[in-house]
Structure P
Amino acid sequence: MKPRMQRILVVEDDAAIARGLADALTYEGYEVATARTGEDGLRLLNEREPELLILDVMLPGMNGFEVCRRARTDRPEIAVLMLTARSQEIDRVMGLDLGADDYVTKPFSLPELLARVRAILRRRQPPDQLPAHVAFGDVAIDFESYETTKAGQAVQLSPKEYALLRFLAARAGSVVSRGELLHEVWGFERMPTTRTVDNHVGLLRGKLENDPPNPQHLLTVHGVGYKLVVND
């Protein structure tokens with residue numbers, strides 16, 4: 001049986017950009033749908049079940065940040081690539097913190113965008129060595145069902161928090177640098193001024209550690225990165 005083409009949904013209100021992206025992605029062998037508004041994008045997200053959402057930030061009505069947030073709630077497994085005309089770092093960080101996998105600033109190079117798409121979709125196919133679950137303290141995490149409990153009570157984690165924990169769990173007991181986490185979890189070769197990794201670790205400590213200011217499992221190795229200590 002011939003494998004199904006990977007599906008991509010482009011949500012972009014500029015008709016010329018949307019058509020150009022759709023043509024290029026179709027030529028690359030993807031099945032592409034387009035929407036001009038956030039509302040239509042969310043509808044098609046559920047109808048077409050794409051693997052990747054390419055999302056413009058500056059949409060009429062519901063903006064791209066809100067679409068990203070809702071998409072992550074409805075389809076936590078979907079990959080998100082954000083398009084933005086803004087150059088401020090805070091906008092890029094906001095998108096990443098909402099669960100975007102990568103971003104491209106307009107005007108963008110089409111070959112670069114296509115390369116980003118290929119890289120994101122590769123990362124969304126996790127290698128076999130990534131664990132299916134992990135436990136530490138009174139916390140149990142299932143990475144396949146996106147379910148987490150602490151002392152038997154359900155805990156809500158974002159898709160990016162799951163991805164970060166899963167990568168740390170694969171290297172449990174070893175130090176992982178911030179740069180490696182940015183590259184492997186967020187897909188950036190370098191982003192030296194962002195505190196995205198630190199912020200996510202802080203949020204996870206608040207949800208999973210018994211004493212967040214004095215963590216026992218999500219540990220900082222100063223000047224290097226982070227380490228996850230799991231149960232014996």
Structure Q
Amino acid sequence: MGDVTQKPVILVTGTLREAALAQGPGITVIAAGSDPARLVSELRAAAPGAAGIISFGMAGAIDRYLKLGDIVIGNRLTGGTPCESDKAWVLALKSMLPGARVGAIHADGRLYAAMEQKSRRAGISAALAVDMESHISGGIAMEAGVPFVALRCISDVTGMDLPPAIAVAMKPDGGVDYGAVVGSMLKRPGQLPDMMRTVAGFAKAYSQFGRKLRKVDGRLGFDKR
């Protein structure tokens with residue numbers, strides 16, 4: 001791999017807001033947005049020159065004991081591309097985030113929005129949480145032969161449905177598509193209470209994640225491996 005101190009750690013996330021939580025020296029951010037094909041192309045081009053790849057950001061709980069703002073360190077992936085995380089990286093993150101849960105994360109490109117979906121996935125998977133990018137990140141890390149890990153914060157729990165507007169809220173570049181959100185709300189105004197609760201939950205998760213990340217150094221733990 002050469003001198004990994006001269007190579008960037010690639011941080012893969014869904015939104016620009018998530019990316020803003022962890023930008024810094026030695027970290028290259030790729031925001032997937034709503035365009036997985038672009039993510040594959042950009043990450044595949046960048047991965048051979050990377051020190052490691054970390055899947056980062058929000059996640060939905062499928063373990064009923066997880067609460068808003070809880071941290072999950074993914075030691076393996078299930079779903080679209082099953083793979084193992086770098087054990088030393090997992091241990092480094094755990095040492096800096098002692099309250100985090102360590103376990104599997106499920107990712108297959110789908111948004112698990114409904115309580116029924118989460119419950120069904122919990123019944124057939126040993127995973128703690130779900131996200132929409134980790135399977136791409138982990139798969140390309142394996143292709144390139146570079147270390148991989150997932151670090152996620154719970155932004156919605158098992159006992160809540162995500163409103164339909166969330167499914168159209170993300171632009172291809174990772175920004176918020178406010179027009180699409182408003183359009184969805186006008187078509188289905190009954191989702192307003194769920195939308196308000198979801199936005200409040202996301203805000204709490206971002207706040208908690210940002211606070212806990214202050215304890216994480218060394219390019220999100222990579223240099224502490």
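Have a look at P, Q and say which one yields 0.15 for FRET efficiency 1/(1 + (r/R0)^6) of positions 60 and 212 (r between Cβ atoms, R0 = 30 Å, to 0.05), as calculated. Kindly include the intermediate steps, with their values, before the conclusion.
Working: P: 0.15; Q: 0.95.
Only one of P, Q returns 0.15 for FRET efficiency 1/(1 + (r/R0)^6) of positions 60 and 212 (r between Cβ atoms, R0 = 30 Å, to 0.05), namely P.
To test your reading of the models, identify which of P, Q gives 28 for relative contact order in percent (Cα under 8 Å, 6 or more apart) when calculated. Going through each structure in turn, the value belongs to Q.
I have 138 for volume of the Cα convex hull per residue in Å³, calculated from one of the structures P, Q. Which structure is it? Going label by label, the one that fits is P.
Every number here is computed from the coordinates shown, using simple stated rules; none is lab data. Bear in mind the structure is a predicted one, so any value in this text is a computation, not a measurement. Cβ atoms are built from the backbone, for glycine too; each structure is taken alone.
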